[in-house]
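Undergrad: Listed after this line are the structures, all set down as structure tokens.
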Structure 1
Amino acid sequence: MTVNATGTERRFIREIVFYPPSTEIILDRPLNWRHFAGQASDDPSTPLLVSARVVLLSRSIVITTEEASTGADRFPDPERGVPEPGHGGDWFGHHMVISGSSYVSMSWVQFAHGGQDGRGTLGQLARFPALRIYQPSSYTRVLPRPYIDSVVFSNSYVGGIELIGRWGLDLLNCVFCETRGRAVNAGTDMGGVFVINNLALDSRPEPPPLVPVSNPTYEPSAVFQFQARPVVFSGNLVAGCPDIGILMRPYTCEEVEQDTGELDVNEVHSCVIGFFVLRSCTADGGGPASCPGSLDCVHLQKMKAWKNAHVGILFVDHPSNMVISDVVVFDNHIGITGNFHREIGDMAHTFLLRDSKARAK
């Protein structure tokens, strides 16, 4: 693995030796970085615990492509000196589309070097992530949500999973390693989505377009990018990315009060922005009139953001009242910041921060 700012390292297991009741795992070469886990604060009154993740990327079933299986040096990766794909009509990688009238369940599978970016035989440009889940708006049959559990997406070239349509998704215990682009991307009309205990590590920038844009503009790109609220979003971790860790819409105060389930903390570290929180509704304008009813109060909870280069938790142009609870931010340039967009003369706005911890380092 190349040197990177997140300290993520990939190694091969050379041997496993059993010494009951313990086990020794021998790697192919030593680690280059110190991987700390434990108490990150010298103040016992405000403990700040961090952990190091160790994950197994290989699976018994591997979906890959000929370029990757015949030699990693042939597979395109500009950061390793291998040119971008697509030029000269060459196609690299692979992609899978889930769409139709069947129930989909997938577990313990590895997508290696998925995604395609290139020019077809007729000259058309196309970009596909490793996996696209698509349900046409004209399809009215009710089907169970696709179920994806313990799947590894390694070295996805133009994103990991893209969700189009209202089919929904159960995404549990999956790993996204060295994804170029978004690990998960879902729009405003995505159906019931449950995202639980997933890990995205060492994410990379999305490849530039094959045809340069004359006047390029910045488009926010998040590792987990949701334009609507998942039904459950819990226990997910983003470890290293070039832009935003998690882009999300907040849950309403009413939804949080009615939720009796036990949620785990969502965590982001080593990105530019940890959490980018959109407004609760998609309407334009400021004040309660733009996000009426229950959308006029939002609640952010169970977040941990640390060692992000700019902001741990950022919210912009929020028209709603806001509650933030059970949040931990430390060692970011800015811990929590944002601004509100209210109607002129509106003095009823409230902001509450409670049961949270903020430390400089």
Structure 2
Amino acid sequence: MKECGGVPLTLEVAGFRFDGMNLLDMFYEALIVWEASTGAVLYTNEAARALYGYSCGETSDLAMDEIFPGWEGVLRKDSFSLLTATHRKKNGIFFPVQFTCRSLSGNAGDVMMMVASDVSPETLVRDSVSLAASIQRGFLPGDLEGDERIEVRGIYRPMHLISGDMFGYHWDERHGILSGYLFDVMGHGVPAALQTSAIMVLFRQAFEDDARAGTSLEEKLAWVNSVAESRILADSFAAAVCFRLNLPEKRLDYCAAGINGFLYGNGSGLKKIASPGSLLGLPGTAVFGSGSLPVETGEYFLFLSDGFLDHQGEEENSPLSFPEAYDRLFQAGYTGAARDDQSALCVLVRKA
């Protein structure tokens, strides 16, 4: 074996030959190969170099004692074990790992191999949050692009892995009606994300069960608000906007709770439609902002969370096509560090 940058390790599987180093560098876990008699490290994959803090060139003279002090007293030749130990990074910081280790068979001599994972509390928390982010993203609907009458695209950019924003929609293909919603819970990170999951369930129930939540958008928001009072923390709140696009009637109905507007685009430009209303989860009587707009072929609507909406003033009156408006939002959301959770539900009327 050669350290990174050297001659590649060629592997053959089922008659196919390929660069084995590329395969080993794909491993999520850190992999170290060393000589038991001397303690000299023979190979580290990319994950190992990142874990211990060494560059490619620095591993060529690396000794096992530098990353695993006292390894000889812990490991036995020919052993295969799942163990926990303390390893050391290049900067001298010690941290816990869980690892498996064994001696390579055949003509490998006294060559040993170890696969290690960082099990420090910080890493476990980060991995758990990453998993939660993946689960949360799975709640979101995919884009709708295959229908000749309607197109729906979403943008979802959390500030910190998991988001306080969420959106959803339902396309009734038979009746030509698109219903949707977008909401934004105050705050960021885990507390906001936990409340977001609860509110997402309420919006789904509201739009799937007319008998429970009523048929009008105002009734649905009022029902969500009444139940959300027990789901939102006392010092928190949420903002939302929901809509129903009826293509046969060429009409968009909307109702808002704290998201004070959305963007409407046509051939003459892009403008903001004001929709003031009470926030969700606050005590007292809620008053929601509602209205209707006529709809024609080629027009589009951008429903945005505050992370986007607060920075869209300069785009008003700009003559943008739907793809141009979407691309600008996408670039704004994924350029640089996010200062807030940013989500968008973008709807194009292809044929009214």
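Undergrad: Where does the value 9.5 come from, among 1, 2, when mean projected area of the Cα convex hull in nm², for residues 96-247 alone is the thing being computed?
TA: 1
Undergrad: Please state which of the structures 1, 2 yields -7500 when helix-only ellipticity at 222 nm (-39500 (n - 2.57) for each DSSP H run of 4 or more, over all residues; to 500) is computed from it.
TA: Considering all the candidates, the number was obtained from 2.
Undergrad: Here is a follow-up. Out of 1, 2, choose the structure whose coordinates give Kirkwood radius over Cα pairs in Å equal to 22.0 when calculated.
TA: It must be structure 1, since only it matches.
Undergrad: The value 9 for relative contact order in percent (Cα under 8 Å, 6 or more apart) was derived from one model only; which of 1, 2 is it?
TA: 1
Undergrad: Then there is this: A value of 1.0 was derived for distance in nm of label points 7 Å out along Cα→Cβ at positions 64 and 152; which structure in 1, 2 was it taken from?
TA: Comparing all candidates, it corresponds to 1.
Quick note: the coordinates plus some simple rules give every number you see, no bench work behind them. Please read these numbers as outputs of a predicted model, since none were measured by experiment. Cβ atoms are built from the backbone, for glycine too; each structure is taken alone.
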